[in-house]
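These are the structures, in structure tokens.
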Structure I
Amino acid sequence: MSSMSALTTALSALYAQRRGLDVTGHNIANANTDGYTRQRVEFSANAGPTSPAVFSRWTGVGQGVDVAGISRLRDAFLELRSNTEHGVLGELGTRQQILARIELGFGEPSDLGLAAQLNDFYAGWGDIANNPTDLAARRSLLERAGTLTSNIRSSARNLDALRSDLVGQVRAQVDEVNDLARAIAELNHGIVTNTNAGLAPVDLLDQRDLLVSRLAGMMGVTTKPAPGGAVDVFVGGTALVRGSVAEGLRVVDTPAGDDSRRTVSLAWSKDGYPATVSGGTLGGLMAGANDIIDGSDGYLAKLDAFALSLRDMINAAHAEGKDLYGDGPTIDFFTGTGAADIALSSEYLTDPRLLAAAAADGGHADGGNALVIAGFASRADGPDLLYRGMIVELGVQTQTVNRRYAIQHEVTRQVDAARDAQAGVNLDEEMTNMLAYQRAYEAAARFMTTVDQLLDRLVNATGLVGR
């Protein structure tokens, strides 16, 4: 190695160690930045010329060090696993919130819930059976019947309002998904451009991966590496982002038909083809609207079944009796086609004497029919059984989702901890790296000073030519 080439070697070491210090400082500065991945400088030895020139060959020992690039210490497998687990956690968390709101709406068990009001309703018939001619008892029953039907309608409205709220959240999240997809596509373009220019777009990669992680938590996406450092994002097997091109999604809220209930779904903006969402908060919101609330076995359907059972059983039993006028009733006690519009017939509020409390073969002051209706409280096939079964199922379903969420939360936490251990900034390690780069820089500077002293002696203290 000549003296001049030794200066070049020392200079390359200064540049390389300074770059290492720059990257270490960058890591320390972003120790608490969400989505940041710690970086490391990759060094490679400069071996000098590898091909001989004409009448010449390289006989040196190397020409120092080169910075080969900057790498991100990120585990791709853990990253994919984290995205998957966050998608599952997002769906379970959304289901948990929806079921909690449904439980809050029914408010069971309590003295103000439908179960207690149903018992009060049956007890009102018992009071009439004890004193069939007492108009006060009849009016009290009618008040209880009105309160019961009013609260059934209120429960149906609450469920319908919750569904509308879920659909609104779906629309808001789809808008956010489209924004995230466009941002990922723009970052893909910047990453590919920088990579092709020989630059290291490590911070752009962090920003892109953070957006992909947010998208995975919202709708359970899958990813596939693309040329130039880009990534393609798929939803249900169809590309939401391909390179620098992002597709859009839109919400389809289908109204109820003659033989179907309302549904909310997603479709691709470009052709209207259905888009499948496999998880995430969006999947949970649509499952809540389509299955938990408004499905064929949802809570609106269960509440309708309860209301219709109550209507039909009371109307059928009431029609078998006689009122205080000694006539059989010609007006149904309850009207309506379901939980949303069940109501007490207004004629009974106008004239409580029309209540058919007497048995068909009894006198007008008999309470036999009222006693039969009061006994519905203990019947195994009564409407209260449907209601109790719905509340029990709600409790079991909520408990199951809570347990699954707790398990999934712990799984996600462990995966994130493993990912952060690989990709997160360790300040102790960075301090060690900083000291190592600092000492290496000082050594390179000392080497350059030594070479300079050798050259000074060679130029200024050797021979007399030029003096």
Structure II
Amino acid sequence: MPRSQAASQLSLLLVDDDPLIGDTLAYFLGRDFSVILATNRFEALAKIRQLPSLPAVALVDLGLPPTPHRPDEGFALVTELLALAPEMPIVILSGQNDEANARHARALGAADFIAKPADPEKLRQTLHNLLAYETQPVVGIELVGQSPPMEKLRAQLRQYANSPFPVLIEGESGSGKELAAEALHRLSERVPQPYLALNCAAISPNLVEPTLFGHAKGAFTGAIGSRAGYFEEAGDGTLFLDEIGELPLDLQPKLLRVLENGQYQRVGETQQRVSRARVIAATNRDLKKEVREGRFRADLYHRLSVFTISVPPLREMGADRFLLLDHFRHLYGKLGTGRAFALTPEAEARWASYQFPGNVRELRNIVIRLMAKHDGQPIDRPDLETELDSGVADTAAATIPRDDGQLLTLALRHLRETTNFSLDEILQRWESAYIAAAQQVTHGNVSQAAKLLGINRTTLYNRMDVLARSLGDGTEAGN
């Protein structure tokens, strides 16, 4: 599409390996969007990293090469797109009309799931509705909640706000790390100064350095003029580096130098410049493990983590899920595209027990879908269940007796029937089986496996390391 036209339209990433479907939808949706068409995950990521700005919305097929008859590539792409642009609405368009796939895609962060064959006009309307929701402000939602983890987060934000030292924000995907970073800036004396955010995963690795530090005219192909980088433009304000774990290894010493003495150079220049910006970084990776495996510098990690803040996953926030439910019902009810709904007592009980593996992002998307589909009507448990990713966790939990007497009976039977009993070995093998099952369900995504098991990613890595050593069964952390 011509660049002049693209400049006047919102961009849409369309990923489908069927050329007939891709070309047809690109033509139909091209009246409303500047369409970036790709046929597989790697092509899609390569194309958007070369764009001056990220697409406003994405339409993704689950069955992509090299495994077009399985959803693995589509799930992986959803995860990677949301790492690049956490607020990007993603609609899944798939011929694999399996309800489990739909639920899992939504838990990963997809906004909606539409089965093939789809009506192009319905698709167009769905995309516009989602973009209308995205125009609503979401600042301040990190302060919604009264649970102890949320109160701890508030206290840490107030405590570290005015310090000049870096802050490392850790947390799962969808938990709101970027909002915690914004809160640190808003609570600080730097609030009149600029707040700039850069997602280190969202741009090509060879463009990270000139983007951060700026460049001189002619420093590289395409550098038709000199340009300031994020450190320079941030001035005395705050620079938020999201997905810091994606920072190229060869660039990490230059970031370390800025953190230590403020000095940096534009690409292609010898002149020393000094940054006064405060750096906040965020990651959903286990950076300690990245350090151990040589993918992240230890000295940079220690410099970034002078202060560390952990944004709690939604499953640890108790009744805050109901406060967030009310928050989003009120927020999106003002749009006029749907009236706020009410949950029946049975649905409320299910809402209270659901683990929300996709955290606040998943909760918000569920509210949007329920408002669009039910328009002010009561939501019963079956209606709610269709929006949740129950997965293996609920089924497995149901097989474990909840009555202590039943558990005692099973334990007695096992002890009487087993010679050379080892409690450690039994517990380790159960733990190993659940970890293996979680990785299978999440297609090897360790972060999602940790969510499914109800533990954080660091804990899962540690347990996998311990099990690999104790059981000697070939299990390796990170597989």
Structure III
Amino acid sequence: MDQSDSKSILNRRRFLKFSGLTSAVLGSAGIGISSYKAGKDPGTYSGLQSYEGADQSFDRMNWEVDTPTYQRVGPTRRPDARTEVIFNRRARLGMQYNEGIQPSDLDDVLKKYYGQHQEDFELDVFNIKEIAPKQRVDSKKYGKKYLLAKAWASAMGAVSPRPISRAPEISDFPINGQTGKRAETVEMVSPEKTTKLIKKIAHELGSTLVGITKLNPDWVYLYANPRRGFALDKPVEVPKHWKYAIVVGTPMSWDPLYASPNYSASNDAYSRSRIVAFRLTSFIKQLGYAARPHYPGTSYDLMVPPICIDAGLGEQGRHGILITPELGSNFRPAVVTTNLPMKTDKPIDIGVQQFCKSCKVCAENCPSGAITTGEKVEVRGYRRYQINQAKCHNFWNSNLGNYGCRICVAVCPYTRKANWLHRTALSLSLHDPTGISDRMLISLQKLLYPGPDPSKYYIPSFGGENASYREPPWWLRTEDFIEI
């Protein structure tokens, strides 16, 4: 005990001895107990991420349903990552492109796809022939304004774990360093306790939300993404050890998000989410079980939104993005597939389908017109809203600020920080079966959070003004710090 501690104790003793006030003793004890409890409360932790799952605050049990809110309406088909993931399709087209090319000139994979999707061929060619040259011209003229935004996005994306490039039968299983054989699995007490443990660990590793489900094979790509250990033009056989899917993830930084498209970035959440996934994969392998991370941007072997729905984290909106009670659309997930036995979560119904049916705010603010204002359609045997990926990606490629768009995430009425106003509005929507609250909230959204005309989001070469949904945060205003 140092001298200052001794003096402190003497001072407290002198106070109690000479004051003669019992209430002071009781009051001090009360303050001490209160301070102790406050210090133990995870909500008092500071930093970028609150720990121990404090952010995952929505009581999902009250809104659990037996079947997910998507609709299976016919024979299902697994997605083809070669053509239905637009980044892969356009990269494949780019390697074969020349002036005047037609679908009949392409390889069999693209020939078949474009034969069924003529509009996508026209949009993909337009992306190469028109958008890329004009974006380069405007970038030289106006692009310096977004230098800080690009530097920030690059910094946030600089940390990336080593990609998974080996087949699941090799990469997913832990190896005993001494024997060189597969490590033995430890025996878990129960699936229920394992789930509790995994969720706690995932939160400790930095995940904002966590959900667990059995993996539906329909969500695994029939033909794989490149650089994932699969033969690209051979159908993927779903590995038997992909029994469960653990969803983890984090939100994008809020203030830049609202300044979409130019100042926001996906990299910050992408980096955190994939690091969580790799960390969780390592933890599971230490127990002797197989695990494989599937992470943003395109390092997936499966479709993530429906897995998030199955895991009870939220519902898919009109814009095709998951909507969660806590973060709205601002959630960037990763998935870990594993054979670790766990108790799974149930899907929830928080009224997103009914809300999105009448809202249409994302569609009305979409500069490319990629989000439909119409009804759901059948996609691979399921009924859902279908966005036009080619139109969406064309706007991404024209943007002068950070790559991408994210306007639909920013304008979504569910995408609000979890303050009292947002929680009250969500509660009203959840408990009002009449739909009156939803209509009122949609009207308030349009009144209080108006955005620019969607055409103004485009670059000048396409008649726009490089507009953003909101003003950027002060620390991304390049012109305030750098001569441009």
Entry that produces -14500 once helix-only ellipticity at 222 nm (-39500 (n - 2.57) for each DSSP H run of 4 or more, over all residues; to 500) is calculated, selected from I, II, III: II
Structure from which 45 was derived, percent of Cα pairs over 45 Å apart, options I, II, III: I
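Quick note: the coordinates plus some simple rules give every number you see, no bench work behind them. The structure displayed is predicted, hence computed values, not measured ones.
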